[in-house]
Structure 1
Amino acid sequence: MSSFKRISILFLLLVLLAGTSWAEEGKPRSLAGIEFLTGFGVAKLEEKGSYHVIPFLVDLDFDLKPLTKKININPTSLIQGIIEPFVSYVSAPGNNAEIGNNFLLKIGFVPEAWKFQPYFKGGVGLVYITQHTIEQGSQFNFNEYLGLGMHYFFKKNLALTVEYRYRHLSNAGIDKPNSGINTNYGICGVSYLF
């Protein structure tokens, strides 16, 4: 089994397990918050030039601390599994779209009680692109994300979110060519904790 498939299965299992309710202090836990995000992404296509993407993302955040406590790991920082459905408008090289879903892991750098919450985010996903490119032989693709971001809580359960993401999109060898499309994103939005 390839490392890509192993990573995909691991993230999927983490997110699915996070969706299962655990009892903590008599209360069931599952969905911890929701985020509404948008931004702008830029990539370079070999034949068609610039690739401009405007994503619309909805992050469903699941608290993974009940799972980590079961294996005697008790972080004070944020640790979440995320299911992220999205649709993106592609404005260049022509009007196109992307639709898909990401499975992400978010790990905070500071105690969760702080107003300012920097974090690392990474994961994998599935995406269908309407754009025909010489980089990708298939319109059905996979993507891998790495990013850094921060939440700034201006209310107890409401935060401004800003992040940078790097995305590698490829079809994992399903079809040729498969040289990939690498996109840099600036993302912002609001996050609401339940």
Structure 2
Amino acid sequence: MNEQTSSDGFSRVSRLNHWIVGAAILALLGLGMVFHEMPRGPERASLQAIHVSIGTLAILPILFRIFWRVREGFPEPLPGPRWQHVASKVVHWAMLLCLLGLVISGPLAAWSSRIGELGVFGWFAIPSPFGASAALHEAAENAHAVMARPILLILLIVHVLAVVKHLVINKDRTLMRMVTGPRA
């Protein structure tokens, strides 16, 4: 069983990790957008706690995704204009860098707050390695918000539009390489 990314597609590890991280990111982005618009109160705090819980559980898969993609690289692009290949690489690398920034800024925002921990659904909490800091909290929270919206949101929209283009216009194997992997 080959777990390396081949010239024709992504390995099982890559595909599984892509969809797990993708689902987590969509949930986190959706929750973040909803609670960000809510007034302060128990409902907002509850949604924010769910966001922090999912985010904390997603840290290791996200870091693994970044590590695995850097280690494995990307499959050879399907035929097409060079600008599309360059744009694809830029979007993918920008998403990975943005995810790394979110994985750093999210815990920093929680740890530097008055709560000072990353709680996971009340099961356990990861305490802050440092004390509360209003300045660090504000900087981390602002960085996290900007990386999530608009940067990651725009990158995800471009990513999905590119998939739709490949599926509907090009009618090529781009999506299938991430669903079924390399050709047998």
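Any read-out appearing in this document is the output of simple, stated calculations on the displayed coordinates, not a laboratory observation. All figures in this text were calculated on a predicted structure; none of them were measured in a lab. Cβ atoms are built from the backbone, for glycine too; each structure is taken alone.
Work out which structure the value -3500 belongs to, where helix-only ellipticity at 222 nm (-39500 (n - 2.57) for each DSSP H run of 4 or more, over all residues; to 500) was derived from one of 1, 2.
On the way: 1: -3500; 2: -22000.
Going label by label, the one that fits is 1.
Work out the source of 13.8 here, i.e. which of 1, 2 gives that when mean count of other Cβ atoms within 10 Å over residues 86-93 is computed. Write down the numbers at each step before the final one.
Values: 1: 16.5; 2: 13.8.
Label of the originating structure: 2.
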**Message:** Out of 1, 2, which has the highest value for relative contact order in percent (Cα under 8 Å, 6 or more apart)?
**Reply:** 2
**Prompt:** Taking volume of the Cα convex hull per residue in Å³ from the coordinates of each of 1, 2, which one would give 134?
**Reply:** 2
